[in-house]
Structure 1
Amino acid sequence: MPAKPFFASSAAALLAVVGFAVWAVFSTLPLLTGAPGIREAWDTNAYWSLGLPVLMLSVAAAGAFAPDSPWKLAAWAVAGHFLGVLLIAKSGTSFALLPLTLVFVGLPLFGVLAGFGWAGRGLRRARAGGGHGVS
């Protein structure tokens, strides 16, 4: 029996990269403008107005075109995003609140992204003119 790939598809890998990149870009964006240091991405307005919509649309597009289940696509996007949270942090940052962040930020983000994945899948089916079933 052949081994299963680590990523179910290239869409899963791409979504993990996009999730990571959204956090990375908006955490380090102040450095590009001359502000000192790294900050948490969600402390910037651009994260909310540009970063999260890019992530949502990426999952919707993957849901429309990838064979993977939308909830799996959302899980990979969230995993990449939280990898960014762990790897790109201000020096001296404590991760004591990480479990609460996973519950109060990660789960809702997963739910929203899964919804976008299902919407993308539904759009594909509607354009194909068939089926209302959930797969």
Structure 2
Amino acid sequence: MGVQRDLSGIVQPGRGLGAARTADPAALQLLQDLAGFSIVPGTLNLRLSEAPNRGTHWQYVAATKIGPDWETRTGQAGYFLTRVTIAERYRGLAFQADEPTGPGYPADLIELFSEVHLRTALNLSDGDHLVVTLSEP
């Protein structure tokens, strides 16, 4: 099977956790270091038609890289991340959390960090369709 380059989905409401977690300076700095550009705090949730095929474009970042108590505070052991281009114009990071306890992270959900506030820049509402393209590794 070839590399899955485009991810397409529907904008979903979030729980407000992305903004709270990116308010942590260590988490925000790590994201910016991984992305190579400034990240606007918060995430945009995108429900895909199916779970993404996480191939070589994706990397894993353990929660301990953010902070020694990050997993205890968030319930997330780490994150699968990949660089993306959002709507053919904005740089971003797509991620899925590794949640080993509880109901677990939905396999068909990705969250997006970006250099812009995506809902505003793209005039997005819940239920809108959005395409992101994986960048070269």
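Upon calculation of helix-only ellipticity at 222 nm (-39500 (n - 2.57) for each DSSP H run of 4 or more, over all residues; to 500) from the atomic coordinates, which of the structures 1, 2 produces -20000? The read-out comes from structure 1.
Comparing distance in nm of label points 7 Å out along Cα→Cβ at positions 43 and 115 across 1, 2, which is largest?
Numbers: 1: 2.8; 2: 2.2.
Top value of distance in nm of label points 7 Å out along Cα→Cβ at positions 43 and 115, among 1, 2, belongs to structure 1.
If mean projected area of the Cα convex hull in nm² comes out at 7.9 when worked out from the coordinates, which of 1, 2 was used? Of the structures listed, the value fits 2.
In terms of distance in nm of label points 7 Å out along Cα→Cβ at positions 59 and 75, which of structures 1, 2 is highest? Kindly include the intermediate steps, with their values, before the conclusion.
Values: 1: 1.3; 2: 2.8.
Answer by largest value of distance in nm of label points 7 Å out along Cα→Cβ at positions 59 and 75: 2.
Here, each number is a calculation from the coordinates, and none is a lab measurement. In this text, all values refer to a predicted model and were calculated from it rather than measured experimentally. Cβ atoms are built from the backbone, for glycine too; each structure is taken alone.
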